[in-house]
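Asks: Following are the structures in question.
We did not get these values from a lab; they are worked out from the coordinates using the rules stated. What you see is a predicted model; the values in this text were computed from it and never measured. Cβ atoms are built from the backbone, for glycine too; each structure is taken alone.
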Structure P
Amino acid sequence: MLNLGHWTCVEQWDELPFGFVYIITNLSNGMKYIGKKQIVKKTRRPPLKGKKRKRIIVGESDWKTYTGSSDRLNADIEKLGKNQFNFEIIRSCGTKSELAYMETFYQFQAEALIREDYYNGILNVRIGKVKFTQSPPKLLLT
């Protein structure tokens, strides 16, 4: 079984996916945050001496300790402590386009930008044609 850090996951992973969509819930007031995180990290390095092509180093991101990109959420985590939050992976994704699509899908389904009980404050997405590695979503997030 894989070490997921502070995350819980309903899916069983035999190997790490490209990334995942998550929901973080503040257990003291019920506020939530929906986001995405890439597990696979690509770093571009300058070419070696005498070469022209840049080097691409593939590694693992900081996903095991990641707490979201919302400043309000991270301020509450700092104030209340990580143990007052539930970190749940709701879908794994095999491609970058699927990851962006699924994050947006769940944010719209939950009306995260409209409702006051969500930390989400902005939707910044750029999506091309999506190739799903799992079946496309059907269930609504409650």
Structure Q
Amino acid sequence: MLLQPRKTKFAKTHKGRNRGMAAKGARICFGSYGIKALENGFITAKQIETIRVLLNRICGKTGNIWIRIFPDKPITRKPLGVRMGSGKGNVEYWAAPVKPGVILFEIDGVAENDIVKTANIVRDKLQIKVSLEKKRNVLYE
């Protein structure tokens, strides 16, 4: 079950620029722990699915998981051995553009030592640097 949009207005998009810190999605809202991006980049739908399976295995029936990113950017590639020109390539996979500070996943209802072990595994499976964040008890900001 790889994530991808059901319908898009245009099949292929420009790469765009992914600069600056995250303005939205930078707070832990649902769970008590969050996996936070420390640098910008793309996270593919396969990587999100792999981490979802890993988190489900760790959390079991007691814990909850929230996926806070969605792969809505089509990444295109031209086939190997094709000459330059003749248009944009076909959609190879879907990716989620991520800025530093964005919370990627949230976890709740699991022991802290299990979450730390899982965060180390997640760190190895992503191509961007991530950190484990704990929710602060803030009454107002």
Structure R
Amino acid sequence: MVVSQETTSLVSLLRDFSGRRLHHADDLAALIELSRLHHQGQVLDDVCFLSKFLINTNAVMKRIGNNAEGYDKLSYEFRENLEKASSFIRLLVKEAPADVKHHFTSTYFGLTQGGLNSLMELLNDITWLKNWNIDNRSVAK
């Protein structure tokens, strides 16, 4: 998939902003580019919001353990929002070239532990986009 210079520059900024901790920079670039090409900025914003929630919730769940009070509610919220985030990503790649759709399906949407791990890494990368947007919005004001 051809990615615009604007998207390439943004992902380069995100790489630096994250301290070079992006796991799937090319796939993040594809999502950004697809959101621009198909005028789905709101869908990308929704994925960004959910990604931050999911990464933070996952960290809390790991920290408190599955026997802690409130874990079941957190787990339920996590699963529900993970499904929403997956749906938004699927929507972004819906109009992508067949090879891109296949890549996302096989890498992130498989019902395996590896698929879930890859999806969480991608969501973590998307969180960097959210954080960058927040930091740059506050600078612009």
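Asks: One of P, Q, R was used to calculate mean count of other Cβ atoms within 10 Å over residues 50-57, giving 15.2; which?
Replies: Q
Asks: Once FRET efficiency 1/(1 + (r/R0)^6) of positions 58 and 90 (r between Cβ atoms, R0 = 25 Å, to 0.05) is calculated for all of P, Q, R, which comes out largest? Please report the intermediate quantities before stating the final value.
Replies: Values: P: 0.50; Q: 0.10; R: 0.80.
When FRET efficiency 1/(1 + (r/R0)^6) of positions 58 and 90 (r between Cβ atoms, R0 = 25 Å, to 0.05) is computed for each of P, Q, R, structure R gives the biggest number.
Asks: Moving on to the next point. Quick one: Cα extents along the principal axes in Å came out at 48, 40, 26 when computed from one of P, Q, R, so which one is it?
Replies: Value 48, 40, 26 for Cα extents along the principal axes in Å corresponds to R out of P, Q, R.
Asks: Which of the displayed structures (P, Q, R) returns the greatest value of relative contact order in percent (Cα under 8 Å, 6 or more apart) on calculation? Before the final figure, lay out the partial values.
Replies: Working: P: 29; Q: 39; R: 34.
Checked P, Q, R; max of relative contact order in percent (Cα under 8 Å, 6 or more apart) sits with Q.
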